[in-house]
Structure P
Amino acid sequence: MNTVFKSLLAGFAGALTTTLLHELIRKNVDNAPRLDLLGEEATSKTIEAAGVTAPEGDQLYWTSMAGDIFANTLYYSIVGVKKQSFVGAGIGLGVSAGLG
């Protein structure tokens, strides 16, 4: 397996785990942050900015979840692309995500 494929696979595992964890917390903890609603709003605005009518209800939810997993897979996979500095890359990406 090449490095890019391994990085994408690891990124997908991280994205899926993070999304599932957020959903479990949302469904089981009172007053948990509603990241699903934030994602739905971002998805809706992005789709409408492209001049297309955004989906609603469950279709918007699942479109948002798919987009979230896709984007996070790409983001998380960046860490593993260069073997020489994965710790530094992880720290840098973590800090930038926290600030952004």
Structure Q
Amino acid sequence: MTLPLRNIIHDKIVDAGSLTDEDLSKSLSKDGHNVSTDMLNKILLGLEIGGIINVTWFTKDIRKIEVAELEEDETDIEDKKMREREYEASFPGADH
């Protein structure tokens, strides 16, 4: 079974952490994945809209692609703490 091209591109970005669109294109070609510029742009746009990657202009013609970092706001942190307390409290006879 072959992986969808979107997953292959995502894996390459995650493995590299940060790379340019030229490096990504060369890496894909080296692995035997001939991807048109239009298709690569479409996949990168989808990953960026999904919040999975960030794409910024590095120079006039080169884009830098990075894995997006998830941000936690105070509400997320409080919810996580509350779920942890509820989980720990669910054990009968546990000392708190």
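Only the coordinates and a few stated rules stand behind these numbers; no lab work does. Owing to the predicted nature of the structure, the values given are computational and were not obtained by experimental measurement. Cβ atoms are built from the backbone, for glycine too; each structure is taken alone.
Per-structure values
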quantity: Identity of the structure behind 20.0, 64 (criterion: Rg and Dmax of the Cα atoms in Å, calculated), options P, Q; calculated: Q
quantity: Comparison of P, Q - label where FRET efficiency 1/(1 + (r/R0)^6) of positions 8 and 40 (r between Cβ atoms, R0 = 25 Å, to 0.05) is highest; calculated: Q
quantity: Entry that produces 42 once relative contact order in percent (Cα under 8 Å, 6 or more apart) is calculated, selected from P, Q; calculated: P
quantity: Of the structures P, Q, the one that -17000 was derived from, the read-out being helix-only ellipticity at 222 nm (-39500 (n - 2.57) for each DSSP H run of 4 or more, over all residues; to 500); calculated: Q
